[in-house]
Structure 1
Amino acid sequence: MMDRINLDIENNNTSISNKKNLREQILADNIDIENKIEELKVKITDLEQEILGSTDKVEKLKQERISKSEKLNDIEKNIEEQNTKLEDIKNHISKLDLKKSKIELELNQVIDKMWEEYELTPNTVGETNKVENPTAVQKQVNSIRSEIRDLGSINVDSINEYKETKERYDFMCEQRLDLEASSNKLKKVISEMTETMKVQFAEQFKIINKNFSDVFKELFGGGKAELILTDTDNILECGIDITVQPPGKKLQNMMLLSGGERAFTAIALLFAILKINPAPFCVLDEIEAALDDVNVYRFAEYLRKFSKASQFLVITHRKGTMEAADTVYGITMEEKGISKLLSMKLK
């Protein structure tokens, strides 16, 4: 119990000591604050003196502003007066420009009249004297003009014009002869080319006709087909009839066939032409779309056979053609608006 009392006494003594130190610190701070207050009072007194001096400066500045405002008003009035004078000058200049243009127009008219009537220019007139009696001079001018009209039209440049026209005529005659000679040569070349084309067309037509018959039989599994010229005397410009006879049908014009038969006949003609000079690369866009399934497989089989000489890119939606292909390419859209290319080798 005594220990506890002693501890409390010691704590109280320590607290008293701390509070004494705090009191001394507060007293010292109060002294510093009083000193600062005195310093601020001195500064306030100085500021009050400065404010009193500033009032006089403000009044002086007000007077200066009033004086400058009056000067500014005088300057603005002066500017307005100058602008008015400037506008008057501009209007006067515009009138002078208009008058100048009118005088220049009249001067040009006078110069043109001098040239038309007297063939004179301002540079060739030379010295001129003032006319004392303009009316008499005008009568004299009119009389001279009448005499000139009575003389009739005289072209002093006709000799030179004749020489120029004669030279041009001779030149044009030479050009005409050259053109006629060139035309005759061209006609001869065209005639020779036409004969050569007729011979070559006739030879190639026979080969195509034979190929067409062979391909038609192979695709249709029989029958016969023939290409016939409508005018054998004009083979380069005449039409060509296609006469076909599918197996089990009578001989008839191609236009009398069904849609699928016409398409198959056109395919046969296409391969007949390709057999003459096979192209290294061919693109076929759904040419077998109108065929039935049996003919699609026949077409695909013949296409595979023909692909040894040419490479074919076939756009199709028929299964038979796809089955005969080496590689199939397709477009899919897994996500809306995004196309994707897929490929698949069938070998």
Structure 2
Amino acid sequence: MQSAPEEDLHQAARMGGGYVIPGDEAWPVALDDLGPARPLGLWWRGPGFESLARLGAGPWSEARLLAVIGTRDPSAYGIHVTEQLVTGLRERDVCILSGGALGIDVAAHRTALEIGEGRPATMAVLAGGIDRLYPAANSATLSVIGRRHLLLSEHPPGTSTARWRFLARNRIIAALGCGTLVTEGRWRSGALNTANSAAELGRWVGAVPGPITSGESELPHRLIREAGADLVTCVQDVVGDLGWDGAESGATPTDGQAQLPFPNDPEHPTDGMDPVEERLWEALPRRGGLGLDQLVSAAGLSVSEALAGLERLAGRGAAAEVPGGGWKRG
């Protein structure tokens, strides 16, 4: 896809947004903790950005900003505890950060929008462009966030979503938040990826226990038992751990908090793959085949990166050429 930076900037401006890069006064310095994985810049949309910018350099560093994440297929219990906790957090002027996805994400966003008028009440980090309100089922909520609060993305307007972009997006959520709260999720939920990133960055990680008979409780229980995540049963647990109960503002990770990733994780096809290989594997079809040009576009890689990655995947049997050209999963 040909780059058109001037048109991208005009498009963002038409939506009430823009682009910020490291070194700008409003750049969130929390993202610098990502090191080489720090995004080149952030596209933004919404008046919430102006509110944060008034806090001076590194606005997120002093903000009460908490990531609330979980499964895309929540139970009634998961929705209830998410709404209950977010309500209490918003009453304490905490901004709710999430990914705009189905399930727990959108429940957190919607509750934040309903409680209080502070700006921003909530922020969504998108896996596509700030003009791509995905999924469509959440477009109304995301539209309100973009008009009244804040949407963020590392990708320019017009960028479509892809699986690898969701996984990459998670590191931004983990870095921006003072902490990450997982309210519900399955064993290998995408929320695990965010919790891992948060713990590796030294951020606070909390998890809400649930019924032992529910598969959606597997991830929170795993985080608590195996990774040292703080058990959360009420809002006071969160604000106390983060120093938002009248003590100093700002996250202070619990001693021994960052114990992820988990040992003895169940085997998964992408285990042991580097980021390029994982992107390619996720883009490869199980049947049929994709040509090199299609793979480059789907995985967001250069031709040279894709060719080298395919060679490595083929060497371990994770990718195979198909008759007539193209590639599929091995």
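If helix-only ellipticity at 222 nm (-39500 (n - 2.57) for each DSSP H run of 4 or more, over all residues; to 500) is calculated from each of 1, 2, which structure is the one that comes out at -11500? Checking each candidate, the match is 2. With distance in nm of label points 7 Å out along Cα→Cβ at positions 17 and 121 derived from the coordinates and found to be 2.1, which of 1, 2 does the value describe? Corresponding structure: 2. Here mean projected area of the Cα convex hull in nm² was derived from just one of the structures 1, 2, and that gives 17.1; the source is 2.
Computing FRET efficiency 1/(1 + (r/R0)^6) of positions 185 and 217 (r between Cβ atoms, R0 = 35 Å, to 0.05) across structures 1, 2 gives 1.00 for structure 2.
Looking at relative contact order in percent (Cα under 8 Å, 6 or more apart) for structures 1, 2, the greatest value goes to 2. Across the set 1, 2, distance in nm of label points 7 Å out along Cα→Cβ at positions 89 and 313 reaches its highest value in structure 1.
Where is Kirkwood radius over Cα pairs in Å, for residues 113-272 alone largest, in which of 1, 2?
The maximum falls on structure 1.
Values quoted throughout were computed directly from the atomic coordinates according to the rules given, and no laboratory measurement underlies them. It should be emphasised that the depicted structure is a prediction, and the values quoted were computed from it without experimental measurement. Cβ atoms are built from the backbone, for glycine too; each structure is taken alone.
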